[in-house]
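Colleague: Once you scroll down, you'll see the structures, which are given as structure tokens.
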Structure I
Amino acid sequence: MGSRVSDRIAAIAPSATLAVDAKAKALKAAGEPVIGFGAGEPDFPTPDHIVEAAVAACRDPKNHRYTPAGGLPELKEAIATKTARDSGYAIEPAQVLVTNGGKHAVANAFATLIDPGDEVLLPAPYWTTYPEPIRRAGGVVVELPTDEGTGFRVTVEQLEAARTPKTKALVFVSPSNPTGAVYPRDAIEEIGRWAVEHGIWVITDEIYEHLTYGDAEHHSMPVLVPELAETCLVLNGVAKTYAMTGWRVGWMIGPTDIVKAATNLQSHETSNVANVSQRAAIAALEGGLDDVARFRESFDRRRMSMYRALGAIPGVTVLEPEGAFYAFPSFKAILQRPVKGHEVRTTLELADLILEEAKVAIVPGEAFSAPGYARLSFALGDDDLGEGIQRIADLLAE
């Protein structure tokens with residue numbers, strides 16, 4: 001008798017970011033003074049006007065029933081309006097599928113586009129979830145490593161070198177989780193033109209579109225390269241922009257035939273996203289960007305605090321994050337010597353040691369196919385941020 005779990009599901013790697021977060025929360029619950037840099041979520045509560053809209057929605061019986069599997073028409077309309085406002089990308093509501101969070105949009109995109117044997121170009125470091133739905137669809141992940149030398153940005157030369165007759169799609173993320181890198185306008189345009197020239201789909205994740213700092217700007221690829229629209233899926237959601245990670249509302253924008261097929265898939269898998277969450281999302285999208293500006297100001301201050309504090313630790317190097325809410329320092333020099341009497345060969349071992357000894361949770365670079373690095377979120381209070389990095393510095397100095 002074989003395994004009790006199907007081979008397909010047994011092959012899925014656990015989410016390393018959620019695992020680190022769970023371990024940190026378990027230690028905290030046991031009374032340990034743990035500071036967590038692991039979770040990729042804002043530490044702010046969801047703005048009041050959004051919560052109030054959800055409370056009202058709870059009381060309205062029309063939200064107690066099934067609604068269209070692909071999303072409330074009013075929310076699709078709000079997403080189309082918001083996309084034109086924020087990105088300059090003009091779309092129809094029929095091009096929108098509302099999903100159970102951004103991850104669901106990612107899963108739907110690959111399930112709908114990828115056939116067994118199709119190759120998907122995935123620049124690394126990448127968010128831990130991307131490879132799994134590609135492989136589950138039978139696709140082949142083709143990793144394209146980047147490093148500090150290119151600002152963790154992939155080049156067209158790299159893409160072209162990796163292209164084969166089986167290349168179906170490119171995953172493009174800017175601002176980036178985990179590196180905080182933001183691609184400049186001309187690079188996005190160049191990559192988009194390359195994709196059009198070779199008939200390659202682009203799946204672009206814009207979940208961090210509003211979180212850019214300094215001179216960095218977000219640009220939506222199908223806006224810069226309009227002819228890409230027929231072979232492009234844009235993924236987004238309310239989670240990061242409006243501090244709504246727990247509400248689970250994301251979406252996929254694409255050509256109507258793909259969206260129709262993905263909606264059909266979703267009708268069998270989940271039906272509609274919870275109506276109360278959808279009503280809250282409408283309030284978020286229609287409520288302006290004042291709260292977002294307030295969040296970004298805090299993130300920007302914390303970003304610079306973390307950047308300076310990490311850069312001051314001997315043996316640690318870090319690029320200034322341009323977007324999202326992560327720093328991605330290199331600990332490669334640290335791995336060449338013992339830490340507090342322990343031989344640490346990998347950032348996996350180092351992260352474990354930092355959690356055990358300093359009671360600080362970071363996500364090792366192995367989670368993002370970038371051994372030697374670690375991801376630290378700066379979406380946490382200023383006091384905890386300073387204290388947490390000081391603890392790491394003290395441990396590494398011993």
Structure II
Amino acid sequence: MVDFTFNEEQEDIRRAAREFAEKEFTPELAMECDREEKYPRELVRKCAQLGFHAVAIPEEYGGGGYGPIEQMIVMEEFSAVNPGLALACLTPIFGIEILLNHGSEEQKEKWIPKICSGDAIMGMANTEPDCGSDSASIKTRAVLEGDEWVINGTKQFITNGTVADFILVTAKTRELDWNERHKAMSYFIVETDREGFKATKITGKLGIRASDTAEISLSNVRVPKSNLVGEEGKGFYYMMEFFDRTRAWVAAQAVGIAKGALKLAVEYVKQRKAFGVPISNFQFIQFKLAELATKIEAARTLTYRAGAVMVEKGRPDPMLSSMAKWYAGEVAVETCDWALQFHGGYGYIDEYAINEFYRDAKITEIYEGTKEIEKLIIARNLLTMRF
């Protein structure tokens with residue numbers, strides 16, 4: 001039997017995360033960052049000082065020394081209060097798994113302690129304007145000239161693009177046939193102050209507006225050979241391994257969003273009246289709330305099972321992580337949709353928190369692999385299983 005209850009230490013982390021979010025994610029700050037698409041630098045610093053973003057990074061580098069479960073707990077609790085601010089606070093480490101698992105000791109010692117302390121922010125640049133789900137077909141090139149790699153290309157939808165101190169960039173280092181293109185990609189550390197690097201903030205996003213997103217242009221950006229992360233040509237495999245881990249993290253984000261939206265819905269239906277009584281008296285409302293609560297609990301169980309497998313085996317289960325990410329994202333979108341519906345016309349106004357939850361939820365079905373990609377992964381694993 002698998003026990004999905006948190007131990008005392010995990011429960012302490014959950015309470016601390018929730019208390020921080022409820023204190024610091026004020027409605028005023030949430031609305032300001034959402035309306036102005038503003039990155040909350042001071043909030044991110046406060047979060048870093050308490051170590052929430054680095055909870056799963058080894059202690060030897062200044063992190064909390066915990067694991068994926070604790071990282072997911074923080075994401076769930078933060079997202080239940082405000083998804084946009086949660087993402088901004090927890091993504092200064094975006095891509096850290098690749099650096100931890102495949103970076104040199106010199107690279108780790110240079111960057112990871114700074115990230116843990118909040119003195120540095122990192123990002124990861126995989127997606128390109130014409131290359132999303134087909135990540136092996138990137139066009140960005142890195143050519144070795146003497147002791148330097150020269151990188152040229154464009155990256156799109158890059159988290160922390162305009163606020164990061166360095167970004168892990170994928171680039172082709174070889175020219176191979178179509179069927180071998182997966183062996184052509186490598187990862188590089190690119191400091192954002194290098195000549196030829198340009199980041200342009202993307203505005204007008206539907207949701208998660210507090211999180212920085214940018215288009216990145218690399219024009220003859222030169223980095224030393226020592227900035228290659230891991231082995232040349234292994235970048236695609238590092239990326240797939242990374243996504244298998246972070247899909248469970250996104251699933252926890254989706255669970256948190258759904259939980260937060262359900263809370264808003266329950267609070268509102270008890271005070272909104274129709275035909276002289278609170279609409280919570282209506283059986284249809286009660287049934288829908290019951291359905292949503294059950295789906296959220298199912299999504300949470302699936303999500304933490306994916307995390308538990310990582311703890312037990314030391315590696316993720318791609319099928320389970322994909323199941324969790326797809327299902328939890330779908331539940332988040334459905335829950336926010338119904339929660340807004342319960343608010344009626346008021347839910348359509350951005351003064352009500354459910355408005356932002358509704359807009360923020362959709363991204364959980366898109367990034368870290370669209371729900372269609374998740375279903376492909378599940379099906380391919382299923383078709384090779386022995387029953």
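Readers should treat all values here as calculations from the given coordinates under stated rules, not as data from a laboratory. Bear in mind the structure is a predicted one, so any value in this text is a computation, not a measurement. Cβ atoms are built from the backbone, for glycine too; each structure is taken alone.
Colleague: Between I, II, which one scores greatest on Rg/Rh (Cα atoms, Kirkwood Rh), for residues 13-108 alone? Working shown, then result.
Modeller: On the way: I: 1.07; II: 1.00.
Sorting by Rg/Rh (Cα atoms, Kirkwood Rh), for residues 13-108 alone in descending order puts I first.
Colleague: Also, quick follow-up: Given a computed value of -12000 for helix-only ellipticity at 222 nm (-39500 (n - 2.57) for each DSSP H run of 4 or more, over all residues; to 500), which structure among I, II does it belong to? Walk me through the numbers before you get to the answer.
Modeller: Working: I: -12000; II: -17000.
This figure was derived from I.
Colleague: Another question, then. Who wins on distance in nm of label points 7 Å out along Cα→Cβ at positions 85 and 285 among I, II, i.e. which is largest? Write down the numbers at each step before the final one.
Modeller: Details: I: 1.0; II: 2.7.
Going through I, II one by one, distance in nm of label points 7 Å out along Cα→Cβ at positions 85 and 285 is largest in II.
Colleague: Supply the structure label, taken from I, II, corresponding to relative contact order in percent (Cα under 8 Å, 6 or more apart) with the calculated value 23. Walk me through the numbers before you get to the answer.
Modeller: Numbers: I: 23; II: 16.
It traces back to I.
Colleague: For which of the structures I, II does the calculation of distance in nm of label points 7 Å out along Cα→Cβ at positions 141 and 237 return 1.8?
Modeller: Working: I: 1.8; II: 2.6.
Going through each structure in turn, the value belongs to I.
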